[in-house]
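What follows is a group of structures, each given as structure tokens.
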Structure I
Amino acid sequence: MANVVRAALVQATWTGDTGSMLAKHEEHTREAARRGAKVIGFQEVFNAPYFCQVQDTAHYRWAEPVPDGPTVRRMRDLARETGMVIVAPVFEVEQSGFYYNTAAVIDADGSYLGKYRKHHIPQLKGFWEKFYFRPGNLGWPVFDTAVGRVGVYICYDRHFPEGWRQLGLNGAQLVYNPSATHRGLSAHLWQLEQPAAAVANAYFVAAINRVGQEEYGDNDFYGTSYFVDPRGRLVGDPASDTEEELVVRDLEFGLIEEVRQQWAFYRDRRPDAYEGLATP
């Protein structure tokens, strides 16, 4: 089966400051490049702690512009250096009072392709995200990259099937789902939802979770990041549930068309019957 893409993801522990967090991810990216990977994705707000465990205006300090902030500029340099596509999730400030949970997508030559803003914003204990983020307003972009068509869905988004489907309709071959989820009710869903989305939409999913203890709130991020194929099968073993890890896997993109011909879900959709799904 032709068209194999070697892809990577990083689940990382929080270092305590942005500078060392960026340096850590740069080294993981260089190692992924040495191992032949051509695309890599990082966890939700990868250059900061998961501060949404608490509601505190001091945490607006982690926000920066996209693409003109220091983190995305640095990731563009890293993409040029390594020849890799990079999915870099950050806390974005657009203008005063306008903040988003965002992922920048950078092509292998360092060019900025665009960004995805998280649509579904939770507000419950341990995930006080509405305190910080506006809902995403840029739709469901799929980016033409050096490795193929890449989309992004962020953390809490994964509980909503509509966005997964729209990414598929927009031509996604690989969807990165950067997350910050800790032990509790979501652990079972973590194992279930992304494989189900991969099957329903016939593309690959990279599910990335933070790992380890952090300084805000009572949390324990359980890692277990993984790649899953369009048949819902894990591509290799998931990452550790306690340790930082770089995961590199070969994704056989030829499988996408094979599955779409075998399971003709796109052919058999009935959008004419779904009008009520968009009713508030």
Structure II
Amino acid sequence: MAINLSDEQLRGLQLKELGILKYFRDFCDSHNITYYLCGGCLIGSLRYKSFIPWDDDADVFMPREDYQRFIKTYLEENPSERFLLLNETDETFTRNCFATLVDTSATLVKNYQADLDIPHGVAFDIFPVDPRPSGMKKKFQLFWCIIYSLFRAQTVPEKHGGIMALGSKILLGIFRGFKIRKKIWKFAERHMTKYKLSDCDYICELCAGPRIMKNEYPKELFDGTAEVEFEGESFKAMKGYREYLALAFGEDFMTPPPKEEQVVTHDLKYLDLNKPCI
């Protein structure tokens, strides 16, 4: 069962997300690591210069090489007791297909993670983006991407019935142990990320839902960064951020949706912004 956020809670949650984003930006800038605002966070920066009023999180893209370097560097340096980086290891399982940076100064429990033994803080999602090949290589990449998503999240995809749901249940039923599932997703990850940008024309989101992983954007849009204003701060976006948003969300991305659709969409079980989670 999901909770309904008051306006005060929602704004407080947005400010927690902003704090993580600023900390993340400063770490990346100090290590020359590339990131881009993306999704609703980027729309908010253009439409309102702040969060979309009913949005409750912030997301970023990172080129795969920068994403891997960020994870390696952050875990090696372990720079903060407050901001913890969660990525799938033998000790940590989050049901996510991507890394998250968690602010442990608050407690936020999502329904799909309620039974997990992890720091239930305010989570900031970090999505890698990868080169997208063409032809049969594209089909193979999508196949390995689905295998990766299934065995890393270890959950049957919601809202995807029929053959996909049945096949997912069968595969998870056959391969039950965490170690064998990890070997499978690591194998799939190597195959889906093996393509070189110089050999491809497009960029894609592989660590996303089954529909979004099919999206593709001309690689020229990501050839450099641009500064955008968000909540009175300056952050980086991909050079072609307007073209990216038009492809991802439609040409009318600057137009707010109808009033009835202006609602918080994340499924939260519990929130206390003043209670540390560890």
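Computed from the coordinates by the stated procedures, all read-outs in this text should not be read as laboratory data. Since this is a predicted model, take the numbers as computed values, not measurements. Cβ atoms are built from the backbone, for glycine too; each structure is taken alone.
Annotations
- Label whose coordinates, when FRET efficiency 1/(1 + (r/R0)^6) of positions 82 and 154 (r between Cβ atoms, R0 = 25 Å, to 0.05) is calculated, return 0.30 (choices I, II): II
- Origin of the value 20, where relative contact order in percent (Cα under 8 Å, 6 or more apart) was derived from one of I, II: I
- Read-out distance in nm of label points 7 Å out along Cα→Cβ at positions 58 and 234, computed value 1.6, structure in I, II: II
- Structure responsible for 1.6, with distance in nm of label points 7 Å out along Cα→Cβ at positions 42 and 202 calculated and labels I, II on offer: II
- Comparing distance in nm of label points 7 Å out along Cα→Cβ at positions 34 and 226 across structures I, II, the highest value is found for I.
- Among I, II, structure where FRET efficiency 1/(1 + (r/R0)^6) of positions 242 and 258 (r between Cβ atoms, R0 = 25 Å, to 0.05) as derived comes to 0.10: I
- Entry that produces 0.05 once FRET efficiency 1/(1 + (r/R0)^6) of positions 106 and 138 (r between Cβ atoms, R0 = 25 Å, to 0.05) is calculated, selected from I, II: II
- Which entry (I, II) yields the derived value -7000 for helix-only ellipticity at 222 nm (-39500 (n - 2.57) for each DSSP H run of 4 or more, over all residues; to 500): I
- Structure with the greatest value (metric distance in nm of label points 7 Å out along Cα→Cβ at positions 186 and 250, set I, II): II
- For 15.0 (mean projected area of the Cα convex hull in nm², calculated) the corresponding structure among I, II: II
- Here distance in nm of label points 7 Å out along Cα→Cβ at positions 50 and 178 is compared for structures I, II. The highest value is that of II.
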